[in-house]
Structure formats: C-alpha cells, structure tokens
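Take a look at these structures.
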Structure P
Amino acid sequence: MNPPAKLLILVGTVTQTAEHVAQAIEMSCGDMVGQIEVRRMDDLDIRAFGEDALYLLCTATTGSGDVPDNARALYESLGNQPQYLGHLRYGVIALGDSCYPQTFCHGGLRFDERLADLGAVRIGEVFCHDASEGTEAEVVGAAWCREWLALALQSSAGAAA
C-alpha cells in the first residue's frame, strides 16, 4: 500500500472555527503530502469516503453534544447506509468547550465511534481542542496535524514494506 498522495479534510462547523482550523492545516502541512483538500460536510454522505485519500475529520460540537447541522447528513448516513470501511485511514480533530463537561468534544467523538464501528482505522488519538483553554484552535490544530501526518505517513510506509 503506497502512502496516499492526498489529505482530505472534512469540516463540520457551526461558527467557522473548524473551517479555519482546516485552512490553517492546509497552509501549514502542504509540504508533507502531495495535495490537501478542505471540503465542508454539507450534503455529503458515506460515499465521501470512497476516495483514495487519508481523511481528517475536523468538527465542532453543538447543542447537547451533537454534530453540527452541516455534518448531520454525513453522520446519519454512517448509520443509515452502513458499509465496511476497512480501507479508510483517518484522524479526528474534535472542537469543544470543557465548560460543558458532559458533552465535551462529542461531535468529533461521535464520528470516531461510527467510523470505528464500520471498520475504519483511526491513526493516533483524537485531538480534542478546548475553547476554554485560551489557545487558538488554528495554531494548536495545525501543530497537532503535523505530528499526526508524520505518524500517518510512517504507518503507510510501514504497511507498504
């Protein structure tokens, strides 16, 4: 298996923060992979995972620990149109606020759980950004992604050997 030439970042957002994180990653990590594409989750379904790419889900949490409205169709399709996703390698950036401890980062964690149930392989740990920490999600998200991409590419090279 050759390392993917593409990183596809799927964005679930309410206030555009997740989109800004994805754009920061696109600018910061372009030297690590052949192509980076940022795609909002609007109107996507499970077929979005059909490309030969490394996937990064970058999503906010809204309401009572829900995925954002623009991500709902994709999330629900993972349950309503399930298919085996064993080929899929992915990571998750979950945005949340720890002042809501019962639902902190649940938007991203819900996606992670659904993808794992369908056989997808998460690389590394879910990155949870806490809006209450006072750090800029774009800065820490891009820094995390550089480390995550290095791990993902290393695991791809190991699988190819």
Structure Q
Amino acid sequence: MREGARAVRMGEIAVARNGEVLAAIGLGSCVGVALLDPQAGVAGLAHVLLPEPASGREGGPARFATTAVPALLKAVESAGATRARVIAKMAGGASMFAGLSNNGIAAIGQRNAAAVRRTLEELGIPLVAEDTGGSWGRTIHVQASDGAYIVSNVLRDDVVL
C-alpha cells in the first residue's frame, strides 16, 4: 500500500477529499468500486465482498454490491459530490476459485462485477473504466484529487483507469 493511503477493508466504505488516497489491498473475487467527482475532489470506495445479501444472512451494507453502491453514493454526496458529475470505476471480480466445482463459488467474482454494473446502471451512474476478471488479485489506489484509479498486480505494470 502506498504511503499515506487509507485502507478500505472487505465490507467497508470510505470517502476521501482532495489530497487523500484510498486503497483496497488484495482484491480477488471482491470488487473495489469507486464513485468519483473529480471536480469536487471527492472519491468514495467500497470493498464489495458478495453480489447481494442471501435470505437470512445479515451483514453491513458495504458487503454487498446491491447495497454498497447506493450507500457509497449517499456518502460521496454528503461529502460534497454532485450526483450529475459522479462517475464510477471498478476493479477485481477475478475467478480465484476456478478449480472448484461450479456451485456458485467459482463464479463469485463475475457475479460481483455484474451486480456492481447492474446497480450502477439502476442508479444512472456511468461506469467509465474497469479492470475485472482474470484469475489474479489486484490492489487499487483511488486519488480524490484527480479521480485516478490505479490498479496494481504482479502480472503487469500499474494501470491508471
């Protein structure tokens, strides 16, 4: 993790303002979805663990794509973002369990990414960049000052979305 970055752990949401950086380390099947208003210098990051809550299972809203994205939107708006300018970027959603039988666990990364896309579309937030899929983990850094979304992994050089 880069010096000065604030870690956003599994099932958490965080918001940053000008000069602050958010990070999610070791995204595998999880998705790191950022909502950004670079003009206001506001960025929010959710570290999504699962697509949606299962019946009878509890958890904070940031754990699930279908509840994390609306909660994150509310948080960035409260921090000064203007909804009409908010854009989204995401990474993760890897197939980390490809060797398992197809009981839903193997495709959890794909399902997480699809649920984030669907929820963003329902909220009318444009997804302007993504780095999802594959079978490798990623670490991301989100800069509130300019909306840069930096994806790192051991397979290639950093990519700025």
Among P, Q, structure where distance in nm of label points 7 Å out along Cα→Cβ at positions 95 and 119 as derived comes to 3.3: P
query: Which one of P, Q has helix-only ellipticity at 222 nm (-39500 (n - 2.57) for each DSSP H run of 4 or more, over all residues; to 500), as calculated from the coordinates, equal to -6000?
result: Q
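Given a value of 26.4 for mean count of other Cβ atoms within 10 Å over residues 87-94, calculated from one of P, Q, which structure does it belong to? Don't skip to the answer; put the middle values down first.
Values: P: 22.0; Q: 26.4.
The correct label is Q.
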query: Between structures P, Q, where is Cα Rg over 2.2 N^0.38 Å, for residues 79-134 alone highest?
result: Q
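Every number here is computed from the coordinates shown, using simple stated rules; none is lab data. If you're wondering where the values come from, they're calculated on a predicted model, not measured in any experiment. Cβ atoms are built from the backbone, for glycine too; each structure is taken alone.
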